[in-house]
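Listed below are the structures to be examined.
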Structure 1
């Protein structure tokens, strides 16, 4: 068998398999524990748009300086986000604390 022909057939198979793949994009929204009402409403509009497009959504609550002592404020913001998005998305995993942030991922229902 001709090696050039073999390589050509392999490249064709790869192209066909790539066409059938579905790529999942993860969009991220970063919030602070002291976020205001209007700001969170604006971010939730963006979050809804991302989820309706079929993307996964990562919410990250960032703490600065001494805010890390008051993790309950970050948990409250995260709970508010979850209540806001519960009709179109579900939380994939429990919130995880990484250094100075709390992170969780939402997926479309």
Structure 2
């Protein structure tokens, strides 16, 4: 480390710290669709955020046509956004004629 941080001033970057609680996200943008993973540590609670499709969905598929990641699944009784692949761009919410897509 002395080669990388040779001066007393630069060695201050090596100060040790500890995180007790928090949250974060990990992305892999090299894949299509992208991969997203949200995590928490300590006593932090995982919040549901992003875009979600409500019961107002009529399966018109307008959202699926504009989703750049193709992460909206229409195979079940109602459409579902796969959060692990969503960019959170909001394109789905903008085009939904039923206003069934919400942001949390």
message: One of 1, 2 was used to compute helix-only ellipticity at 222 nm (-39500 (n - 2.57) for each DSSP H run of 4 or more, over all residues; to 500), and the result was -2000. Which label is that?
response: 2
message: If mean count of other Cβ atoms within 10 Å over residues 41-48 computes to 14.2, which of 1, 2 did it come from?
response: 1
query: Comparing structures 1, 2 by distance in nm of label points 7 Å out along Cα→Cβ at positions 17 and 49, which one has the largest value?
result: 1
task: Name the one structure among 1, 2 that mean count of other Cβ atoms within 10 Å over residues 25-32 of 14.0 was derived from.
output: 1
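Read the figures in this text as sums done on the coordinates, not as results from a lab. On a predicted model such as this, the values are computed, not experimentally measured, just so you know. Cβ atoms are built from the backbone, for glycine too; each structure is taken alone.
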